[in-house]
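Below are structures written as structure tokens.
We did not get these values from a lab; they are worked out from the coordinates using the rules stated. What you are looking at is a predicted structure, and each value in this text was computed from that prediction instead of being measured. Cβ atoms are built from the backbone, for glycine too; each structure is taken alone.
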Structure 1
């Protein structure tokens with residue numbers, strides 16, 4: 001694995017666990033506590049993913065998460081909604097293939113923002129996202145996913161091939177502490193995890209996050225404990 005780009009590191013992107021929220025696993029009354037547990041376990045990136053709540057509630061939750069993540073010095077990413085990212089003070093946005101364009105999001109959020117792009121298992125999509133100034137490239141699903149059960153399957157070989165673009169490579173889809181190692185070894189810089197992290201009580205969330213952090217410490221050559229607690 002090569003070095004991460006200077007742009008990525010300057011924006012706070014580094015190898016590790018990418019925690020993605022889910023309103024079924026983290027309802028409003030435990031959203032902040034669940035994310036705080038993930039951060040305590042070493043999560044290096046957090047995504048707020050909420051599809052159904054009313055806009056005022058989404059803004060309240062996102063603003064509270066932005067403050068929590070800022071205090072932990074971990075970037076908060078908003079799923080699909082550049083305007084919400086701007087309003088809540090998040091670090092950036094993640095965009096799927098059917099969301100607003102990367103160029104539009106970049107114009108709204110500025111050069112300092114982190115913009116991630118879903119690339120499924122398609123290097124042509126990765127090439128396009130790289131050309132449109134995406135800061136990280138997300139591939140998946142690699143295993144069965146309860147979050148997106150109909151998403152097309154991806155082979156781990158795409159992770160190594162995607163490193164040609166010099167952007168952090170993210171793996172997503174059914175990832176757990178039991179299957180994450182193979183993805184890191186294949187080239188993933190970030191493991192984006194939903195159920196494999198948040199399906200449990202707060203103590204379970206923190207311990208799973210620690211286990212993911214240990215996987216990166218053991219298997220990712222650019223991982224450094226200098227930005228983490230000792231796990």
Structure 2
């Protein structure tokens with residue numbers, strides 16, 4: 001899952017990013033509103049964490065520009081402003097959730113996972129595809145009733161596929177959602193990860209659609 005973190009406090013943004021990365025999120029950081037606006041309009045994200053008080057362009061204006069451009073990524077407002085008018089303005093601008101500082105990172109992670117799950121059309125926290133079960137709230141996978149051990153990259157690929165099970169996920173999109181922006185990606189890197197996943201959940205579970213991408217299927 002790839003997240004855009006918009007926070008002008010350098011120390012805080014680093015701490016949040018480190019915590020999210022420890023939970024297998026891919027994190028891009030913007031420290032002013034103009035950069036945030038540009039990234040939200042040009043890059044592919046599963047969600048955004050957006051502060052309101054930003055240099056160059058405030059958070060509400062950033063959010064309005066995204067929504068005006070029909071960017072539908074889920075947005076969680078993370079701010080020290082806890083007044084009712086700020087919440088109303090944020091939700092009217094198109095926010096999906098609102099969390100005030102100080103906060104627990106564990107709560108931020110849970111809220112982000114819930115936003116991503118719901119944005120992909122899943123009301124329940126547990127998503128099933130054949131014998132594979134993804135607890136989207138806890139971020140855990142079970143296969144045939146047993147915990148599935150995955151590397152961070154394997155987790156990112158499999159979570160992306162199961163959130164859109166039975167739908168072809170473009171290979172380029174997988175790369176964008178799985179790797180950090182500054183990572184050096186080999187041409188066959190996704191194929192290597194998919195091959196490892198097939199050994200763990202069965203080759204028939206992940207179909208290769210030539211020239212397009214991959215699809216997770218319940219069919220055996």
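When Cα extents along the principal axes in Å is calculated, the result is 41, 39, 37; to which of the structures 1, 2 does this value belong? This figure was derived from 1. If distance in nm of label points 7 Å out along Cα→Cβ at positions 42 and 58 computes to 3.3, which of 1, 2 did it come from? Derived from 1, not from the others.
Comparing FRET efficiency 1/(1 + (r/R0)^6) of positions 90 and 194 (r between Cβ atoms, R0 = 35 Å, to 0.05) across structures 1, 2, the highest figure comes from 1. Once relative contact order in percent (Cα under 8 Å, 6 or more apart) is evaluated on every structure in 1, 2, the highest one turns out to be 1. Out of 1, 2, choose the structure whose coordinates give Rg and Dmax of the Cα atoms in Å, for residues 66-129 alone equal to 13.2, 42 when calculated. Of the structures listed, the value fits 2.
Among candidates 1, 2, the computation of Kirkwood radius over Cα pairs in Å, for residues 146-209 alone that gave 12.7 used structure 1. Among the shown structures 1, 2, from which was the value 2.0 of distance in nm of label points 7 Å out along Cα→Cβ at positions 82 and 98 calculated? Only one of 1, 2 returns 2.0 for distance in nm of label points 7 Å out along Cα→Cβ at positions 82 and 98, namely 1.
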